[in-house]
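Alright, structures below, take your time with them.
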Structure I
Amino acid sequence: MRRAAGAVALAAVLTLAACSKKEAAAPAPRPVVAVAVQADGNGMPATSLPGEVQSRYSTPLSFRVGGKIIERRVRLGDAVKSGQIVALLDPADAQKNAASAQAQLEAAEHGLVFAKQQLDRDQVQAKENLIAPAQLEQTTNAYASALAQRDQAAQQAALAKNQLQYTTLVAAHAGVITAEQADTGQNVSAGQAVYNLAWSGDIDVLCDVPESALAGFALGQSANVTLAALPGRKFTARVRELSPAADPQSRTWRARLTLDNPGPDVRLGMTADVAPLASSQANGAARQNGFVTLPVTALFHEGREPAVWVVRNTDNALELRRVTVTRYTERTVVIGEGLKDGERVVLQGVHTVTAGEKVRVIAPLHPEDFAS
């Protein structure tokens, strides 16, 4: 009886231990910060792209010869006129070369005059049979050589004169100095940039277009442009140039839009928002209501494609969902496709969870930080 009672007690203990191990093996769902997403209701931020105001033409100013800079006459931000002198090189060597070439030209001209006089005398004497034909041939050859030497010396003198002129840097177009790349006293080589000149005239807005917004940036397409420095004002622009191929790193296309009547208060380097008219008109309200704004902490990647973690309503398990990002900002991303209203998206800790994992959704500590 004692043995039977001990066996029963031992079996009971083992059963309880097995039950406790089984219950301990089932982990509690991990808490994750997630919210149910809703469409923005305003599609303009999703279809607008950040840009920068730049001059249509911007070229470096450089000397065509090397030398030492002895004077700079303009500074960063100065407006220059076409033909204005902006910098000077030390002209001493160029002046000596020009003087040497001019002296060689004068010597060649004197030699040509002497050769011509000798040829004229020999031609007269040859008619009277006073000299042999061979002597006339030698005199003719000497004159032709003197003529060629004079022409060569003339070209060398013209080249030396040009070299002397190249020690003066002149602005070929009116514009604004946007960069200084060499200083007084510095030795520069031929072609080395000294200034960067933004031409006066047409003003462009540069922006990088993602594939999802590419249809609204066809050549000749109009767009609305707003500038952060000029609130309340709206400008119109037209797509002038679109890169034929995407940047291999950002996978975006560089677009240039020319502003219509920008005005003097539009300054180079201002930040802009570009919204193509065709995109906003063609998409309509239904398309505008399909965009969702999320914090950047919610963005994950599946391979090279952007994705987010979605909490399934049926079993509270995680699902990695590919999405289309239409715009990146400093703190948020705008999702164009891949999410529906009411779906719960993980906002934090996206690199610590796995697909199919059971989770427990908790609200963010500061909901206003994650509001669209």
Structure II
Amino acid sequence: MRIILVTGPGGAGRTTVASATALAEARAGRRVLLVSAEAGPLLSDGLRILRPDPGADFRREFLALQARSATALDLLGATPLEDAELTELPGSGQFTLLRAVRDAAGGDHDLVVVDMPPLHEALAVLALPAQLRRYLRRLLPPERQAARALRPMLAQLAGVPMPAQWLYETTARWEAELAAVQAVIDAPATSVRLVVEPGRTALDTLRTVRLGLALQGLALDLVVANRVLPAGSPDPWFAALTAEQHTYLEQLRTEHAGTVHALPHLGRAPRGADDLDLLAVEVGPPAAAPDRTVEDRRAEDGILVWHLPLPGAVKEELSLVRRGEELLLEVGPFRRTVPLPPALRRCTVSGAGLVDGDLRVRFTPDPGLWPKTTQRTP
């Protein structure tokens, strides 16, 4: 199953491009699902649409959690909340979208097109599963459940289920859900598509998304340059505006090593499915995710080098700290925690450098942790 996540700055036309792409593929005979809360009524009956409902999703999940923890809440003297008095909390929409993506990936579809939120929120949503899983592992380590065999005995003595058992069961359920979402996001057939209007901010937007995705190990499918004005107008004002836009379009093509697909400006908002046909973008194969490699240079200078692609990163805005088995990276507006490959966990950081968008972190093997080699005598 191919999954395309479409995002871009607010107002760039990401919902229109996502809808047009999904509709074109459905008309070609593929089984397509469009995940969008904003898709308008321009789509034909042949296209299936999943519209995430954050309010309903929040109420359902909250009431289910409340029911599972009823005994513990009674012990605390809590008064249960009812469906009619529940309103969604800020941020619940992000979880609803992630569940929708997970559910869509489990369906019988050839293609799933997801209309993501505006760029910065979309990058935060894509990073959410990995971040929350890390928090859960740190706050409630699975190995701390070693004494769970004693909990039934303790529960009988206390007369109520032990809260710790309920807490770990809830954590395990969340971990399973987040892992399922993470698997969909990280799948080789999943990629991100960026929609921009050629202009002054388009290049900055492209660099931001490339850097944000690279930190998460995700691939940028292609760049869609939307609302491109036609060249050749006799009107001087219009011709100058068009020339400026086409200049930025060429800069996008120079900056982005992949494909930049230009879509025409219709001169109006799309009015029907026929207009959407003019804005469809070919799906194509998924882009390859950034390759994080470990270079073994022990024979030359006794170190290992971890290469992390960070396109567009600036040295002055980069910081990194080793913390246990993780590398804490801060690049521009982003902060991510990247797990170390197993081989590097037995090493110490001995330096780092940024060369043409490639962060090279040098590691020196710890003699006390690396196995010693033995020489055989004939």
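Out of I, II, which structure matches 2.2 when distance in nm of label points 7 Å out along Cα→Cβ at positions 36 and 348 is calculated?
Working: I: 2.2; II: 5.6.
It was calculated from structure I.
Here helix-only ellipticity at 222 nm (-39500 (n - 2.57) for each DSSP H run of 4 or more, over all residues; to 500) was calculated and came to -10000; which of the structures I, II was it taken from?
The read-out was computed on structure I.
Matching task: 17 is the computed value of relative contact order in percent (Cα under 8 Å, 6 or more apart). Pick the structure from I, II.
The correct label is II.
Can you say which of I, II returns 0.95 when FRET efficiency 1/(1 + (r/R0)^6) of positions 252 and 324 (r between Cβ atoms, R0 = 25 Å, to 0.05) is computed? Don't jump to the answer; show the numbers that get you there.
Values: I: 0.95; II: 0.05.
Structure of origin is I.
Here Cα extents along the principal axes in Å has been calculated and equals 163, 62, 41, so which of I, II was it run on?
Working: I: 163, 62, 41; II: 85, 72, 41.
Answer by label: I.
Bear in mind that the values in this text are calculations on the coordinates, not laboratory data. Note that the coordinates shown come from a computational prediction; the quantities given were computed from them, not determined experimentally. Cβ atoms are built from the backbone, for glycine too; each structure is taken alone.
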